[in-house]
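These are the structures in question, set out in turn.
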Structure P
Amino acid sequence: MKDNEAGSFYTYLPEGCRMCREGGKLVLFVTGECIHSCFYCPISEERKNKDVVYANERPVRSEKDIIEEIELMEAEGASITGGEPLLKPERVLEYLKLLKDYDLHVHLYTSLPDGKKIEKIAPYLDEIRFHPVNLEKPERFTSAIRLSKDLGLEAGFEIPALKFQPKIAELANELDCFLNLNELEFSQTNYENLVRHGYEVDDFYGAKGGREIAEKYASLTRKFHYCTARFKDSVQLRKRLLRMAYNHPEFYLITEDGTIMCGLIEGEREKIQKAIEFLNMVGEHYRLVENSKNESLSIETSIEAVKRWRNRFKDESLRLSIIERYPTYKRIIVEVEPL
């Protein structure tokens, strides 16, 4: 047994998990539609039961959006998830072909042991992870796991730590496949359901008792991996953010958490245009940010630039600040220091 950071541990890591630990996996959410109504489903309201596609946090309207996200994070692999991805087999196949054009390692999550669909996508897939809903009837996946392995895929179970279900561990050993156990996570959409079912939130946002459940599975399972909510947030996400941050222009300052800092110039569009002309004239590097919701423009530039030219910009009634934000598509700001 190898201890990982933030409470995770394993005896075996599938290749998809190894890449994810290093922040190298793009998360491709192919649909929010699902035939199940799992009480523990953590999917956000903007995605749940909606036929939408996201590459990490970026809404996907065309393949170009996926490619931009691959390049931004220098992805080594991708995970295809939902909802239930195999409800959209043609879409999944289309995206798999695109991902393979970039030579990415790809794994897919599904709750459907559908042999025909698996056979169709197998040539473009590396790894498949099956989820028995509510941890019930795991034997339904026996044929699908055997088929997947015969097709050259690495296969196994991936489940939340709802409870100890020894039958899943026994099947994983019998089929010589992996068992990934995720700490049960509280979210805005599942909080009330989890409380109603008797779960209590831990000091982070995982459910109490996850470690004890993991140790029971680990005592029976040969190929086992337990991943905590804290590990996903403090290690996996941080490393993915750092990969993205280092692909930003050099004027951004990168923090140890993977966020970036810069100067921000805001104001009316006409005045922003004048600020752009001035920055071009004095040779300052910058990035133009367009807000599609209100059609406003703002400028991100170096902290030194907004300090150096603050009087000039303030004379134009422009608002200046130093911000710290995520280097992601949504550009979530975590701290603002007005100048």
Structure Q
Amino acid sequence: MKTVLVTGGCGFIGSNFVRLICADPSWRVVNLDALTYAGNLENTANLPADQLRFVHGDICDRGLVEKILKEERPWAIVNFAAESHVDRSILDASPFLQTNIGGVQSLLEAARNHPVERFLHISTDEVYGDKEGKRASTEDFPLCPSSPYAATKAAADLLCFSYRRTYGLPIIVTRSSNNYGPYQFPEKLIPLLIRNGLNHLDFPIYGDGKQIRDWLYVEDNCRGILSVLEKGQMGSIYNIGAGEERTNLDVVEAICVAIADRLGIDVAALKKRIRYVTDRPGHDRRYAIDTSKVRAETGWQPSMDFAVGLKQTVDWYLDHTDWIAHVTSGEYRKYYDSVYSQA
């Protein structure tokens, strides 16, 4: 049984990755998670106890990380832990600097003292910046982050590769496009709009709604990450995306259709609840990545069509309204109001 330390394994992408590899009895996961607002133990419930150890803690706690590495001697570290929402980084960038940069440095230092075979850092296509009117970014494109969130992720990428160059750490980085699917905290576009649709609320869209994103089903992303973990070259970056570019307005309208179909209600009435709000500062118009490298070197391919994946996602949230109610606390309500009160 091969042990992997997964950080942030109770979050959206992290928990889906934990579920994926625990489906194979040859893997064992040590899940280190601080259980902040977006981390939920329920996301990894019912997984085999002999394959999953949970440790409640922060990646910034280097002593704790070193203790885990000394006890478990994992084959690899896969770092999902991050503050990840652009809007929150605009409100206050401090937690992003602490976790996304300081936390990564803590993991890197711990790995220097307790070596692993792989150190896989999970990053984002947002580090490349706005691609409106430009060709899709390959892995060697310059970094041009726009938001405080993206800047901290770009800094973490560079820090990882500095440790590769200086100390010889076995660094690999993946940069994924916008994920969607089960267990995503409802501050991000798709689960936020599904939740609003169920609660008879408006559908807020920034600006003109024509910002373009490449939508990647979370299970496809996790399969891509696993393929890179097993087959990727040390010191390499791999873009992971589906090539499913949609405007935000297209996504909102598709959600309206999916909810209407599922609940048997009038889609036109749902679409009347679309509301345009003041655009957020520095909002990038388009993200686009070239994924030729990961496909050629690992054989990975996305398998989920966006229309099918979106329907499955809507169905999951409609079937898990208790999960939504549990994770959307009073703190979330305050945050939501602070962002969308501009409507």
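Just so you know, all these numbers are worked out from the coordinates, no wet-lab data involved. Quick caveat: nothing in here was measured; it's all calculated off a predicted structure. Cβ atoms are built from the backbone, for glycine too; each structure is taken alone.
Brief remarks follow.
- FRET efficiency 1/(1 + (r/R0)^6) of positions 210 and 250 (r between Cβ atoms, R0 = 35 Å, to 0.05) from the coordinates reads 0.25; which among P, Q: P
- Origin of the value 1.00, where FRET efficiency 1/(1 + (r/R0)^6) of positions 26 and 258 (r between Cβ atoms, R0 = 30 Å, to 0.05) was derived from one of P, Q: P
- Taking distance in nm of label points 7 Å out along Cα→Cβ at positions 162 and 218 as the criterion, the top-ranked structure out of P, Q is Q, with the highest value.
- Origin of the derived value -9000 (helix-only ellipticity at 222 nm (-39500 (n - 2.57) for each DSSP H run of 4 or more, over all residues; to 500); candidates P, Q): P
- Set P, Q, criterion distance in nm of label points 7 Å out along Cα→Cβ at positions 234 and 282: the highest-scoring structure is P.
- Highest-scoring label, criterion being FRET efficiency 1/(1 + (r/R0)^6) of positions 58 and 170 (r between Cβ atoms, R0 = 35 Å, to 0.05), among P, Q: Q
- Parent structure of the calculated result 143, given that volume of the Cα convex hull per residue in Å³ is the read-out and P, Q the choices: P
- Comparison of P, Q - label where Rg/Rh (Cα atoms, Kirkwood Rh), for residues 186-265 alone is highest: P
- Taking mean count of other Cβ atoms within 10 Å over residues 50-57 as the measure, the highest value among P, Q is held by P.
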